[in-house]
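Multiple structures are listed underneath, in C-alpha cells.
Throughout, read-outs are computed from the coordinates displayed, never taken from laboratory work. Computed from a prediction, not measured in an experiment: that's the story for all the values here. Cβ atoms are built from the backbone, for glycine too; each structure is taken alone.
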Structure 1
Amino acid sequence: MPRFLRGLFFPGGCLAALAIGLRLHFGLEPDMLAWLERLAPALLVAGLLLAWRFHRSGPMYAATALLAVWAGLRFPPAGPEASLLAGALMLVLPLNLLLFAGVGRHPQLRSWGMFVLAAQALALAALLRGAPESLARVLQAAPLVLASLPVPQLVAGVWLLAGLALLARQLSGRGTGLWSLLAAGWGLVELNTTGNLGFGFSLAGCLLLVELVEMSYRLAYRDELTGLPGRRALAEALDRLPRRAALAMCDIDHFKKLNDRYGHANGDLCLQWIARQLERASGGGRAFRFGGEEFAMLFPGLSAAQAVPHLEAMCAGIRAEKLQLTPKRGGPAKPVGITLSIGVAELQSHGSDPRAVLKVADEALYQAKRQGRNKVCEARLPKKKQVKAAA
C-alpha cells in the first residue's frame, strides 16, 4: 500500500470504519448507548490530559473543543436558546478541529489556543444573550444542495469543507484530525435522530487517544526530518532479521561541502530527497536514518551479492537526477548532482551478530570512499571463510 494511503487509513481510518460499520450492522441497545454517553467525556478528558502530558498542543486543544461541544449539547440551556446553541457549536467545531490540526506548523497557536476557545465561548454567549435573531439568520443561510441533511445547512457546508481540507492535509502528511471530525459529525447526526451523543463522541475520544499513541510512536521510532525509521527502530529490526540477510550502510558524498555552499536548509532537502529514493529501492530493502548523512538498509533473505544489483540500480537512479538548489549567498538555482557511497555485508558470512555485521558494512562503506566514491563496495569475507570457499 502506498505510504500516503497507509498514513490516511491506518490506524484511525480502519478503527473509524470498523466502529461505524458495526454500529450500522448491529445497532446498539439503549443501555449501551447510555453507557457510551457516560464514557464519552471520560475518553475526551483522558485524551486532553495525555496530550498535555506529552506537550501535544494540537490534540489538547482539539480534545478541549470536543469536550466543550459535548457539554454544551448534553446540558443545553432551557428555552429557545438551546437550538441556537446547538447550531453554533456544530458550526465552530469543524473550524476548531481544522485550526488545531495545524498547530505544529503555526507555533503561535500553542500559546494562544485556549484564548481562542475562550474568546469563542464569550462571543457565543454574547450572541445568545444580545442578538439571537442575528445568530439564527446566520445559521439558516446555506446552499440548497445540502437541504436534505438533518442539521442546519450552513453547518453541513462548513463540515464538508473542513473535512475536505483535513483530507488534503492528511494525504500530504501535514496533519491529522480527519477521523475525529468524522466521528464527532456522526455523533451530531445521531443527536438529531436518537438524541444520543455517546457513540460518536466516544469514538472521537478513542481516535484522539489512538492519534496520541501514534504520535508517541513516531517520536520514538521515526526520524523527524526524513520520516524514515530511526536508530531505535533499526535496533529492533536487527534483532528480527532472519539468518540470511544483507546489511548496507549508505553515505551521501561530499555532504559537508553541499551544506557549506548551499546552506543547511538545502542540506535538509537533500536528506529528505535521498530518504525518498532509498524507500523506493528494489529488492525488498528497508531504509533507516542512521545519523547525519548516513543511512542503513536491510535486505532480509538476500545475500550481499544479491543485494548489490539493487543498490547499484538505486545509486544509478539517484545519480541520473539533479536537485535544484539555491546557493547560500544568493543567485539562481542550480542543478546539483548527488551520489552515494555504499558498503554492504552479509549476515552469517561475516558473523551472527547483526550489529557487528553492520560495522563490517560501515568499513566497506569507507572502502568505497577510498576507491573514489559513488559506488557500492561489498565487504570481503574473513580469511578463514575465504579458504573454505576456495576449498
Structure 2
Amino acid sequence: METDKNIIIPEEMRRIGLIKFEILASGLRVSELAWRYMVNVKAPIRTRSGASGGLDLILPLDIHVNCPVIENFALESELELDVEGDELVIRKDEQVLCSARTQLSPAYYGLTCIDGTPAVKIGQMCSGDRFCYGMTGPQCFFWRSGDHCRFCSIGFSGNDDALRKTTDQLLEVLEMAVNDPIMPAKHVLLGGGTPNMKDMGAVLAAELCKAIKKRFNLSCYVMISAPSKNEYIDLLWKAGVDELGMNLEFYSDDARQKYIPGKEKYIGKSRYYDALEHAVSRFGPINTRSILVTGLENPEHTISGVESLASIGVMPILSPFRPLNNTELEHTRGFDYKTYFDMYLEAHSRSIRHGIPIGPTCIPCQNNTLALPLPGGLYRCY
C-alpha cells in the first residue's frame, strides 16, 4: 500500500496521532496509582464494548481515544497509563509519551428511572457528547440465528444493558443526559443490534426519532443494517433522522463470509450498496456513512472499500478491530499502529478526492476510530 506523501499533518499531531493509534491497536495497561488518581472516571461498560467499551481519554490537541483496558490483549500492552507529578501520563518503556485527561462519569449514571431501572442500562454516553441507545438491548437476530458477527459481544451484555426498553424510558433518560451537569448529551445515536430481517430496526428507529424530535432539539444518527427495501430508508428520512449509517464492515467477499456470515447470507454486499446509494439521495453525502472494520482483511481491500464508498457520496469510517474476551476472535490480533496510520493516510487521500472526509466529523466521536482532527478539516459541533 502506497500512502500519499502530500498529506500535510503537523508534526505534533502526527506524534500524538500515532500514540492514539497504538492505544487502539495494543490497548493500555493502567497502573494502580493511576486508578487511585482517577476520581469519578467514566469507567468501561461492556455495552458497545467492540468500539467504545474502554476508558475514555483526551490526549493533547483534543485527540480523543477510547482505550481498551480490560481485555486480555490490553493487559499485555507496552503502553501504560500512570501518574507523573500531578497529571496522568502515558508511558512506554519508562518514557513519558504524553499527558492525558479522563472523561468524567456523567451524573445521570447514578440515577434511576421512575420504574427503578438504572438509567445507565437504558442509554450510555459513547463519546464526550453523544448519547447512545441500543434499540435491541443484548439481543440480535444474528445471535439468535447462530450467524452472528464473529467479533461481536452484544449477546454477553445482559448485565449492562436492559433486556427490554420503552420509548418512555428513552425519553426519561435522555432528559437526564441532556441536562447532565458533567457531560451533557448534544446528539443521539440509535443503533445496536438487528431486531429483525425485514426492516432491520428502521421502523422502531423512525418512531423513536419522531418522539425525540418532538421533545428535544437534537440531531439523530441511526445505525442499522441495510433493510430489505428502500421504503424503510424513506421512512427514516420522513421521521426526521439526520444521519444514517449502514455499515459495510468488510469489502472483500472472503472477509464478509468469514467474519459477518449472517449479514453476508441474509443481506449481501450488493444490497448494502443499493441501500447506501438510495440513502445518499435522501440524506445527502457525508450524512450517509458506513463503517469498515480494519485489521482483519487485507489493507488494500479496505482501502478499495473506502474509495468505492466515497465515490457514491458515503462517508467511510474506519473502526479498528478490538479482540474482545470470550468472543471467537479473542485471540486474534489486528494490525500494528504503524499499519493503521498508513491506512488512515491512504484512506484520507482516496476519500477526499471525492470531496468526502474520513469520518466521523464530530471530534469527540473520533474516539474509537482511525481519525484525527486535521487542521482545516470538515467538522461539526452539536
Legend entry - At a computed 6.4 (distance in nm of label points 7 Å out along Cα→Cβ at positions 82 and 274), which of 1, 2: 1
Legend entry - Parent structure of the calculated result 14, given that relative contact order in percent (Cα under 8 Å, 6 or more apart) is the read-out and 1, 2 the choices: 1
Inset, instruction - Assign the value 0.90, calculated as FRET efficiency 1/(1 + (r/R0)^6) of positions 210 and 298 (r between Cβ atoms, R0 = 41 Å, to 0.05), to the correct structure from 1, 2. - result: 1
Inset, instruction - Taking percent of Cα pairs over 25 Å apart as the quantity of interest, name the structure among 1, 2 where it is greatest. - result: 1
Legend entry - Origin of the derived value -21000 (helix-only ellipticity at 222 nm (-39500 (n - 2.57) for each DSSP H run of 4 or more, over all residues; to 500); candidates 1, 2): 1
Inset, instruction - Using distance in nm of label points 7 Å out along Cα→Cβ at positions 10 and 234 as the calculated read-out, with 2.3 as its value, let me know the right label among 1, 2. - result: 1
